[in-house]
Each structure stands twice: as C-alpha cells, then as structure tokens.
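Some structures are shown below for you to check.
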Structure I
Amino acid sequence: MSHELPGTRRLALSVVLRAIHDMKNKGAINTTAPTRQERNDAIVWLCSRKAAAWFDGAGINQWNVLLANDWGSHARDVLDGGLLSEEQQDVVLQSLKAFAVVKDKIDRGF
C-alpha cells in the first residue's frame, strides 16, 4: 500500500511551502534566496484568497500555518518597509485584523 500523496495535493503543498520559504528567507545572500520583491509577494500571497485555494488543496489550515510560521511579524515588517502597493497594503492590513481575531480565539482555546 502506497502512502504517497496524490499529485495535486503534493503540488499544492509545494506551492505553499515555497511561499513560506520565500517569506522566511529575508536577507540571505546566495543565488537561490528570494529577492525582496519575491519575499513581499510571498507574504501578501500567503494571506490572500488565492492562497486559500492552495491551502485547501494541500489539506491544511491556512491560519494555523500562518500562526506557526509567525506570518504576522513578517507582515508587519513588510508594511513598515513601505514597498507594497496600495492594494497589497490593504490585503495585508485586512488579513492582520483577521489574523488577530483567529490568534485570540486559538489563545483562548476555541
């Protein structure tokens, strides 16, 4: 009996993991490190509705993954950098508000 994940689920996991990698690798100096723009894009994408479909396809909870990977700190960092478009800022700010609600519920045991 094979324990391999179906191809679509593996693809979805790969996409999500790459975005998390790009978010976390700030300031690394090598040829495979994400650029600042790629990092910003990953942070914005991870909280987006588009990403939700990939999280669903991977069979994992988007907010739990964001919490576990300290997405909120990365999001505040990128907002402070001032390099996001107005639309990207709106997505991140709205998501930070939702993130705070979800985090509070989890912290309270709901």
Structure II
Amino acid sequence: MSQRAVFVRVDEELYPEVLHSMPDREECISIARELEYEGPCEVSAVWFEIGEGESDTDEFFPEESMLEWYRKDCIEREAAKLGLHVMVVQCDFTHVSESDIEVEESI
C-alpha cells in the first residue's frame, strides 16, 4: 500500500493542498487563478509515492505534515523514520499565460 502525494507550485508559491493526481492544463490555470496570479506564471507539479504496492491506497501522513515536509525538502527523511520508501513518479511544468487566466475569468 502506498500514499500518493502531488505537490503544486505556481512560480515559487506552494499550493496549500496535496493533490491525488497530476493536474491537467485546466487545473493548472484554475490553481493559478485561485492563488490570485494575474500574469504569466509557471505551474510545476511533482508526484511522490510513499510506501510500496498499490498506489494511493493508504494515508501514512496528514496533508499538513506533507506540505511542511515538502517545503523543507525532507519527505524522504520523514518517511524513512517509518521504514517507508519514497519515489518521485513524475514531474510536470505548465506555462500559464495572462490570456489563459483572462479567458478563465470570463467564464
């Protein structure tokens, strides 16, 4: 069993929620708007699997702890304390333009 955790940053600002799947382009635009970006920005997402076995079937750590550990770059160390393996599965970057945000606002 493993815990899936997807962390999203808009430019360098960490999105305050841990996702359970990689965001698509529309979700990236929505996240940028939610964080009140008005101009072009870069949305990055990193998918971690913590533990082994079937993906996203367990929750070893609460979201608040995961966000703090990601900020401090210590997820691997904290998971290792419980004997859990951590793997980065995927990283993705999406450019969001000012016109993307404006189109979203008009809907």
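Remarks
- Looking at distance in nm of label points 7 Å out along Cα→Cβ at positions 6 and 94 for structures I, II, the greatest value goes to I.
- Origin of the value 51, 42, 22, where Cα extents along the principal axes in Å was derived from one of I, II: I
- Origin of the value 1.3, where distance in nm of label points 7 Å out along Cα→Cβ at positions 38 and 54 was derived from one of I, II: I
- Value -9000, calculated as helix-only ellipticity at 222 nm (-39500 (n - 2.57) for each DSSP H run of 4 or more, over all residues; to 500), assigned to which of I, II: II
- Parent structure of the calculated result 37, given that relative contact order in percent (Cα under 8 Å, 6 or more apart) is the read-out and I, II the choices: II
None of the figures in this text is laboratory data; all of them are computed from the coordinates on show. Small disclaimer: the values here were computed from a predicted structure and weren't measured. Cβ atoms are built from the backbone, for glycine too; each structure is taken alone.
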